[in-house]
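Q: Quick heads-up: structures coming right below.
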Structure I
Amino acid sequence: MLKAQYGDEARILAGGQSLIPAMNFRIMQPTILLDLNLLAELSYISSRDSAVLHIGAMTRLSEVEDDPLIADRVALLHEALPYIAHPQIRNRGTVGGNIAHADPAAELPVVALAMDSRFRVQSTNGTRWINSIDFFRGYFETAIGPSEILVEIEVPFHAANTGWAFLEVSRRSGDYAMAGIAALITLDNKHICRKARLVYLNLSDAPLEAKQSADMLVGETLSDELIKQVANKASEEEIMPMESLHATVNYQRHLACILTKRALELAYGRAMET
């Protein structure tokens, strides 16, 4: 495999929507480009069993956005897709490229972590699966080895009585988000929370899960006061925003607090309706 031959000198060209701008700005200067666009076998959306969705790494973002199975069984992913750039970008960009690029402001890595997705990578030595919690390692950094490429994403279907929400704030539609959140809440038959996930984008150098804040919800019936406490803890104690030209750290914490409240209210309402 050429990736094994050239290692870190090579970069994978999928849709090119992230790589080419990075090359234009000299952020990345690979010696070799390996174009995957002729590998039609890496473009698919399928469900081989009743609990998991399989998405090929070369599947275009627009295909995922329009897929009825995803809209029905993986609603968090479906809700996040329209936030990714613009329709023209989604027509060309790929799921695998978006995830492997590991931009801290990207939407799909956050959704993948919130849903406990897995990633299948391949090299000349075979294939292996990487859990999402181990996959994202920092700014533009993943657990993919120098000789490996990402070939498939495995996404679990939502459990019963699960509500979801994806929200973000950007200056203009399609711009990089200043802050964002993916939230999942699963209730029991008495409407008590038995599982919760809160994962943030662009509030650290990688997708960031506020585990302690989410744990505050488990075993409880959601109330306005509890939601306020969770939002305050997540925004003040767990996120690690990096100041930028677009938002100060204090403003990002403010956004995180507001988005957490709104996401929890929305996810809880949807869980009650299922």
Structure II
Amino acid sequence: MRFLKSAVLAAAALALSVTCSAADAFKLAVTDVEGLERLQVEWGPFKEALENATDHTFEFFPVTSRTAAAEALRAKRVDFVVTGPAEYIVINKLTEAKPLIGLGRPDYFCAIVVRADAGITRPADLKGKKVAFGDIGSTSNMLCPMQLMSDYGVDPVKDIERVHTSRNIAHEALKKGDVAAIGINHNSWVGTRNKDESVPNGFFRVIARSGDLPNDMLMVAAHVDPAAADGIRKAILDNKEAIIAAILQHEENDKYSGMDLVAIEDSAYDLVRSMYTTAGFPQYDKFIEE
């Protein structure tokens, strides 16, 4: 009888060991990085720091689009995803994945920029005029500036002529007067403006700025054990300095310079849900451009 009990306990311990071992291996995706080689180069140091902090194993799972990331989460083929606020809203709707850790970006807000000599001093002056925005579906280059216009009484769907283009092309169009304004990630545009030696100081004017936007994030799939997710969150926060240093090793992640890692909740992204509604997509159950 004693032997039987010992055998049962040993079998249970072995099963538990196998379960824990399997749970220790996770798949990790990054929504705006295509291809395994780029993932390894740009996010390899982060993966290594994550493994050192958590004692878990993480394996990159390349995705070709945000839709592909959502499908992989829903199929339980990926466990953690690095993504942005606008992407999170749709992915959460489709998969019930949740935010785990916020990747805080300093000076992460949008602005509406005009030429200083255009006689435009407030968003209401843009009614009936052409305004350029960045990538369709971008948090800071589309959704945020559209919400900002709405906050000032301008319907960004009906009251303006909206165009979408790259940051550099929008900057040149504004400089030439081809558009009356650009709605854009302020920090990114400042970098473009400062490199442009063809315009004098004071050539542009910011007529509206948003508040700071919700963070980019590391999100966790709904199928991941909550206790495991909580342990990973705690390990990341306890080792944030090493993990931040790892993220910043590659120049593609310069937008995170001065960043912090913070615990976040879903409610922090209700602001972005409002932005989707303002832009004319109140269901937020699919990516706008896909």
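Q: Determine which structure produced the value -12500 for helix-only ellipticity at 222 nm (-39500 (n - 2.57) for each DSSP H run of 4 or more, over all residues; to 500), calculated from the coordinates; the candidates are I, II.
A: Working: I: -9000; II: -12500.
Corresponding structure: II.
Q: Identify the structure, out of I, II, from whose coordinates mean count of other Cβ atoms within 10 Å over residues 178-185 was calculated to give 24.6.
A: Answer by label: II.
Q: Given a value of 21.6 for mean count of other Cβ atoms within 10 Å over residues 106-113, calculated from one of I, II, which structure does it belong to?
A: Working: I: 26.8; II: 21.6.
Derived from II, not from the others.
Q: Rank structures I, II by Kirkwood radius over Cα pairs in Å and report only the one at the top, that is, the highest. Intermediate values should be presented prior to the final figure.
A: Numbers: I: 19.1; II: 20.8.
For this comparison of Kirkwood radius over Cα pairs in Å, the top structure is II.
Q: Please compute relative contact order in percent (Cα under 8 Å, 6 or more apart) for structures I, II and give me the label with the greatest value.
A: Values: I: 16; II: 28.
If we compare relative contact order in percent (Cα under 8 Å, 6 or more apart) over I, II, the biggest value is for II.
Throughout, read-outs are computed from the coordinates displayed, never taken from laboratory work. Everything numeric here is computed off the predicted structure, so don't read it as measured data. Cβ atoms are built from the backbone, for glycine too; each structure is taken alone.
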